[in-house]
1. With relative contact order in percent (Cα under 8 Å, 6 or more apart) derived from the coordinates and found to be 27, which of P, Q does the value describe?
2. Comparing distance in nm of label points 7 Å out along Cα→Cβ at positions 60 and 92 across structures P, Q, which is largest?
3. I have 22.4 for mean count of other Cβ atoms within 10 Å over residues 212-219, calculated from one of the structures P, Q. Which structure is it?
4. Here distance in nm of label points 7 Å out along Cα→Cβ at positions 116 and 132 was calculated and came to 0.9; which of the structures P, Q was it taken from?
5. Of the structures labelled P, Q, one was used to calculate helix-only ellipticity at 222 nm (-39500 (n - 2.57) for each DSSP H run of 4 or more, over all residues; to 500), giving -19000. Name it.
6. To test your reading of the models, identify which of P, Q gives 19.7, 66 for Rg and Dmax of the Cα atoms in Å when calculated.
7. Given that Rg/Rh (Cα atoms, Kirkwood Rh), for residues 28-187 alone, derived from a single structure, equals 1.05, which label among P, Q identifies that structure?
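No lab work stands behind these numbers, since they all come straight from the coordinates. All figures in this text were calculated on a predicted structure; none of them were measured in a lab. Cβ atoms are built from the backbone, for glycine too; each structure is taken alone.
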Structure P
Amino acid sequence: MLGLFSLCHTPAIAQPETYPSRPVRIFVPFAPGGSNDVVARLVGERLSQIWKQPVIVENKPGAGGNIGAEAVAKSPKDGYTLLLSGNSLACINPQLYKNAKFDGVNDLPLVTPLGFVPIVLVVNPLVPVKTVAELIAYGRKQAGGLSYGSGGAGTPQHLSGEMFKAATGLNLMHVPYKGNMPALTDLMAGQIDVMFSPINSVASLIKAGKVRAIAAAGARRMADFPDLPTIAESGVPGYDSSLWLALAAPKDTPKAITDKLDQEVRKILGETQIKDKLAQQGIVDISAPPAEFRDMVRKDCARWARVIKEAKVSAD
């Protein structure tokens, strides 16, 4: 895990006092429209205004994010090609893709945190439960258990279900979809029972009564749903699942440049207008100093490694 934040010193290709002197690219290794894309474009636009240089956001999806991440890992180590990373790429994919051509931890060290995307446990309205305890009791009475959908095998939503299954002993059958929205469509239609979904995908559905929120999956309650307890508060101690996003750069990018990026991005994330726009997308400011963020990431990676090993999940 040392490589996650260790940026080795190399001869500076770009000097920090003149960086950037040309356009910077931020690769988003997922399709347009998601949380990753929103954050990258908001931050990229402000960096462009501050630097007086274009910051180009390029979507490069495929293989769970590995295609875009590999492209950045192989890029020059000069700060001009960056990655919108997160726990999928830094913690989960290295455990799932044993034959990947890059190491999502060591080859793409994190530069600065960007935000949390809370995950919420929801059920279709036909499931007669309102709490985690009721869900567990109801699920244990069903001969075939309960079905839960996700945006695909190996996604944080899938692994959130596996972690819940292991913690509660509940019989949960995973139903993978090609994306979160098809899974939500079937959830609303009553084709599946349960989902662990990013809050920005389901907040409007919860408010409209099309799905029912049972609990927040993260360690803390959500600002938009303050009365909704966490899963840990609801009788599953230690349960914690959320998405986090961060900016990453190729290994051996000069530390002076990554430090400059960190400082600039933290200032941007502190701007009221940016915070408000992110909040509208359900993205919460991490507001963690570097040492605290490093500790959080290490714990998160260890947690997902344990879940993947116990559930015997693999993408190879």
Structure Q
Amino acid sequence: MARRPAGQSQPTLDPKGGLFVFHGKDAFLRADYTHQLRAKLEETQGEIETIHFDGTRDAFADVLDECRSFGLMQQHKLVIVEAADQLVKDTGRPLLERYAQAPVEAATLVLRCDIWYKGNGNIDKLIIASGGEVHKCEGLAPNEAAAWAIKRAKEHHDVAIKRDAAMLLVERVGQLGRIDSELGKLAVDAKGGITREMVAEAVGMTREEEVWSIQSLILSAGPEELLTQLRTILVNSKQDQSVVTLWACMDLCRKLHSASQALHQGQNPASVAGTLKLWGQSKDAIMHAAKRIHPVQAGRLLSLAVEADRKNKSGLGRADRLLERLTLQIAGGTR
């Protein structure tokens, strides 16, 4: 999930503003801001009329004509334009600049799009000067997303969720749309509120989290603990984990081999980690192991992983036995 910096304030969404721009890759957040704005308009204007336009096919002049015309029931209008960036081109730009200086009071215009170009800076200033707002919808920082989940659970799903549970949900899922979907599922059985245990059990780890949990185990656990945990992963999971586990071993050996070679050649550790796309805990653990292992030994481990993968795909041996042997070989080779 793309995240905006922590500490950035939530949008005011003042219904007195006549023009709003919600731009960014998070379509759910764009829709959520629009929903919040609509609710505030209904509080101040009563029932409102909603009209939708598509920036890829509708003319901006038609959009503005709709804003300026009166509806049959004299209701306040909420005019929403998707792919609005397509309208702010050529002849559309001066039209928007003029409208932004004096939006009509009988309508609220919302422009939504994935991309809002930096060249629109003058338009942004005009929108803000007239009481409107421009918001980038690129997701929330983890702590803000957790706060959003707590509020969303209470207001939309009629259930409470503890903060540690909300933080785990954000970590597991990420995108607000998926968080909302998981909240709906969890709310069904959450009689006393959603706990961290419920999230851990009901919301699966991402593929990246699964892979790193296996790699971390190989790099840190002793032989007995490693085999015990490996058997737990392979036996207790609802799905066959042998493929994921074998892939995690292959990926770990590949990264160790590449990192050990680069470090042996005197390359900058930070640059090596960046090239291999390592970050967080995985970066520290894998780079530390790569410093300890010689490139030749790392190459042998990679060959062992490739051979184990070949045998597994050819049906030569039991997957659990192949993985037990391979994980012990990798663990022993990186100590």
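1. Value 27 for relative contact order in percent (Cα under 8 Å, 6 or more apart) corresponds to P out of P, Q.
2. P
3. Going through each structure in turn, the value belongs to P.
4. Computing distance in nm of label points 7 Å out along Cα→Cβ at positions 116 and 132 on every structure in P, Q gives 0.9 only for Q.
5. Computing helix-only ellipticity at 222 nm (-39500 (n - 2.57) for each DSSP H run of 4 or more, over all residues; to 500) on every structure in P, Q gives -19000 only for Q.
6. This figure was derived from P.
7. It must be structure P, since only it matches.
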